Every structure is written in structure tokens, then in C-alpha cells.
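Below are structures written as C-alpha cells.
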Structure P
């Protein structure tokens, strides 16, 4: 039985990737470019299993070819057994090679910055945003990750207009990246005297935290304004101009920070968020050719746009991307998001396998 042509082409790709990465690794100028040095080494490490499997495939392929040549000269039971074993090994290696060629998301191991904004629904949306912050904090802490609040804009009745926080620890981005999108809640607000169910939304953005070497910002491209911090209702938080607004002129991105009393601390936090947004923007542009299923889009926050619904009367949470429903109070509200996260990670791998198959198919 001949090898699957698509696997043979995939092995060819693996070998070309290995040769190209090896060439880059021995480039004497590579260590002087830290960002490229990290990228090349990470790619080589991420494909190391694929390289080993491709080598094993070539060994089995060679054994099968030699056995076929011997059988052409005369039938022999031992040679037939050798051919069957070699072909069986090639068939066993094929799905493992496909899996190994799914390169991990280079951002998966990074810290992450999460932004939650109340959208449609007024005060109830602001309360829902607070609920999302609480459940994400519980989820992060259950995974041994640390949550660092960067900025918080409060609303009435304990809600919040928006919040930005960092989640720090290995794999933080991989755990949170699928949370990006519009979240919808259906419940009876505490202020609803008629017992009617209201629908509100909040948007979530999840950004890999960028290092200085990944995003180089020209100080000349920044406009930095300082002003006096103020709390809800315009009450003064302090008496110095400690709040900072950073505008990145080439892109128009604006980041404001006012939670710290120190202007320097607010500026440092603002730059972290700006770097993350610039990195996310650059990666989105680079990946614009990928399928829509793999592009994170927030949408407008309208009630009709949603990735997940939190239904309080029915005590359930449904993720519409994978059709998975879990318990609201017993799981999600206490920070147990594993069933959702694992289903979304599996769907991501499935989509990447489909895309890879499309690359392998010469008709695509």
C-alpha cells in the first residue's frame, strides 16, 4: 500500500521547514536580533516532534521501498512481512505527523491583558461586567495565576463601565484567549419589580502581553497628556495631575490610566496596555488571510452578537461556538470554566487540522 500522498507532501514541508530553520539558527547575525532569535528558537522547539516523526516516516518509507524492490525479484514471506510492517508504521505515523504540524499559538505561554466593557443594557450590563471580572478572577486563581488590576471605571449600584486587568503566569493567554467576544446575560435585574427577564451584554478583549522587543514604540509617536484623577461622580481621587492619557499617533490608539496615585505608575501601566494592543493589531493584520473562525472580533456589543449566553432562570451557560452548555451557578460563577475552555481548545485544533488539510491539497 503506497503512502498517502498528502502525508508525503506534509513530510516534504516538514523537511523544508527543518532545513530553513536550521539555516537561520546557524546565521551568525541571529543572536544580535533578540526578537528574531526568540521566534526562530521557539519555532524549532515547537516543531521538534514533527521533525522526529518525519525522520521515522522516511525510515519506514525507505524500508518499504527496499522490500518492494526485493519482492519484484522474487516472492519471499519474510520480505512480505517486512513490507507490511513498514507500511503499517507509515500509516500509524500519519495522524501523529498531522497533529505535530499544528504549530502552537506563539502567544499561548504569555501573560495576558483582559479588557471588559459593559455594552447593551445600561446598569444591568455594568453589573454583568462586574460578574465577569469576579468569575475570571476565580478562574485565574484556581489555575495558580495572578490577577493584577490595571484600571477600573465604576458605575452605579456596584457595577462597572470597564475594567482592564492582567493575568500573569505560564499559559495565561491560552486559558483566556477564547473569552474574547460578546457575552450575553439573561436574568431578572434586582431593580425589576415586574419580574421580567432582561438581556444585557458585555464585550471582552483578550490581548497577549507584549515584551519591549516585540513592539518597538518610537517615543516621537506618542502624545502623553496628564490630568487630575477623578472617581465616580467627579469626586477628586487626589490633588495632583497623576492620571495619564497616552495616544499612539500613527494608529490613533488611546490608553488612559488613573487608578494609581503616581503618574509614573499610571504611565507604566498605560504603556503595557498600549504595547499589548499594538501587538494584537499587528498580529491581526498578519493573520488576515486565515479563516474567520480564527480571527478574534469583538463586534459592536449588540445583543444579537454573542459568543456565550448566561441564562440565570435556567441556570445554564451556553457557548454558541461549540454548542456546549454547562451549569451557571455550580460551575461558571465559581470560576470553573474548564469544560468550556477544553471544548474551545479542541475546536481550535480541529479548525487548524482542516486548514492544514487544505494546504496539503494541491487543489486548494
Structure Q
């Protein structure tokens, strides 16, 4: 629906009749995917997880008629047309490959990161193409309302030529337990939102320099805790993305000031705002343009949020692609470029230098 200023913070639901099978019963599936699908009218016909009892509880909550013993059994269910995966990235590739073999599976929505290595992400991309299946990746920050409206402002040229962009995060993610087994943490599992949305806004990257230090709160071993990346885009845009997952002590009685703020400056205007996720609020945007607002600050408004409403758009773009044969908005080929950017960031950390994306073969 477009707001009074002509922006569309949330996408139109054009298709919602393809039957979904959900794999995973954790927070992101139960509180985000399924909540959004219920609002949008997407039919979820089956669910499975690593523990059937957990899947059964989520099925009862969201009135999902079938609970399978295993994810593999769900994938083989001929009633499922769209596979929605919310599973650890070390186990996701095998499920995707199994789904690519099923004639009845028309589209797959995978979680990010798509895989733990760039090589495996590339193999999944190529496997989907060979199978003639649509594989899409859940880069849901692209459907955050402030990011969608910002993209529309940029596309209209209201800020002129973009010059510099910043994302400044001081918030505490909930690290899933399976991440304790990996040697990569923040860049792959939190920064991936920011680096991907910067690509969505500004196009392909020329080079990235990433630095990191451990996070004092995270007790398990990790390579990257607090991370900061400087990014040069081929368009000339310069960006800085900071993920401060420490954000200070948070004991009882300590006043919290967690936030994510962003800002884009162009030759003809400035836009800035917040991402509401850390505080459970709606994201915000305000901007001023020499071209369209007379240099005065204008604040579009909406009443939806990144979590859970953005997940409507993520599923809708896949349903629309399957139904019409159009390319999905979130292609696996594009996501491989985000995975390559993450890989370049880790190489930058390891070697203490800026890394050109041309060094990363995709």
C-alpha cells in the first residue's frame, strides 16, 4: 500500500495461493515467517523440524494441518509447492539439493547465509539453474519499510548522486546455539543484513576493508565479534557499516540506549532514519531534498515493521516468480554476490588490507 506521499513501504500481495511447506520451528519461523504468512493469506500446508514435538507445537499455533517426522519427508510431500527453509546453514544445502530433485517443488526460499562457504553457495546456485528451479534467499532487510522507501527516493533521484552512506548499529543479537560450532560470527550472521541492503541500494562493490575484535559478552570462541567495514562501490558511493554487538553493559538498572541508525548523503539531499528491530518499533525515515522538498525535512509514515511484516514481501516475490515465470526480486545469483562480499570481508580481516571484489571468483 502506498502512503500519502506516493511511497510504497510494503509491497503489494499479487499472488498468495501456492502451498508452502515450512522447515524449522524456531523463533524466526514461528514469530516472523508464519506470522507474516498468516496475515498475507499464504497457505502453509506442512511443517517439520529437527524435533517433531516442536514442529507440532508451532503447527497447532498456526493451524498447519500436517506435521512431518523429518524435513526430508516434508520435501517429498507432493502437496508442497514452495519450500521455506529456516535451518542452520551447515544443514541447509543438503535440504536444498534434496528439494531440487522433487518434481512437485516449484520454488525454494532459503535462509541466509545460504551456505558456510562461497564455493557451496555457488554450487547451489548452479544446481538450481541445472534443475530449472527457482531458488531465492531470504534477505529480508530489503523489505524493511525504511529501506524500501529509501530505495524509492534514490531511484527517483531526489537525493541527486549518492555520496556516502552509513549504518551504525549498537544492539545485541540473539546468537542461535548452532553458531557456537562455527568460526565466523557477526559478519556472516548480522552484518550480512547490512552489507546486502547496501548492495540493494547502491549496486556492486569495488572493495571492502573489514576490521573486527571479540565481543566481551559472547562467551564462545569467535573470530569476529564487533565489526566495522568500509566499502567502496563501483558507482563511487563510500559506505561504512558498524556492527557493535557489545553496545555496553546491559545489567539490570543500566539504562539501555541500543539502536540502529542509518544515513545517506547525496549531492541534492540527505536521508536518515532508524531500523526498529532492536527496540521492537517500526523503522523510520526522514529526508530533505533540494529537488523535491525545498530543502525541508519530510517524514513518510507507516504502521508496519521489519519483523514480521517484511517476510510477506520475501515470500510474495517468490510466489509471484513461480506463478508468472518472472525473475524473483531475490535471486540466488544476486545472493552469491552478497556471499562473495562477506568472503571478501573475512579475507580483509585475515590479511589486514582492503580486498577487491574482483579477487573473489564467482
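Here are a few things to note about the model shown:
- Test item: FRET efficiency 1/(1 + (r/R0)^6) of positions 11 and 179 (r between Cβ atoms, R0 = 41 Å, to 0.05) calculated as 0.85, pick one of P, Q: Q
- Value -0.61, -0.74, -1.22, calculated as log10 I(q)/I(0) by the Debye sum over Cα atoms at q = 0.09, 0.11, 0.19 Å⁻¹, for residues 19-218 alone, assigned to which of P, Q: P
- With respect to relative contact order in percent (Cα under 8 Å, 6 or more apart), the largest value across structures P, Q is given by Q.
- Parent structure of the calculated result 0.98, given that Cα Rg over 2.2 N^0.38 Å is the read-out and P, Q the choices: Q
- With FRET efficiency 1/(1 + (r/R0)^6) of positions 91 and 283 (r between Cβ atoms, R0 = 30 Å, to 0.05) derived as 0.45, matching label from P, Q: Q
- For -14500 (helix-only ellipticity at 222 nm (-39500 (n - 2.57) for each DSSP H run of 4 or more, over all residues; to 500), calculated) the corresponding structure among P, Q: P
- For 45 (percent of Cα pairs over 25 Å apart, for residues 187-346 alone, calculated) the corresponding structure among P, Q: Q
Values quoted throughout were computed directly from the atomic coordinates according to the rules given, and no laboratory measurement underlies them. Worth saying up front: this structure is predicted, and the values here are computed from it rather than measured. Cβ atoms are built from the backbone, for glycine too; each structure is taken alone.
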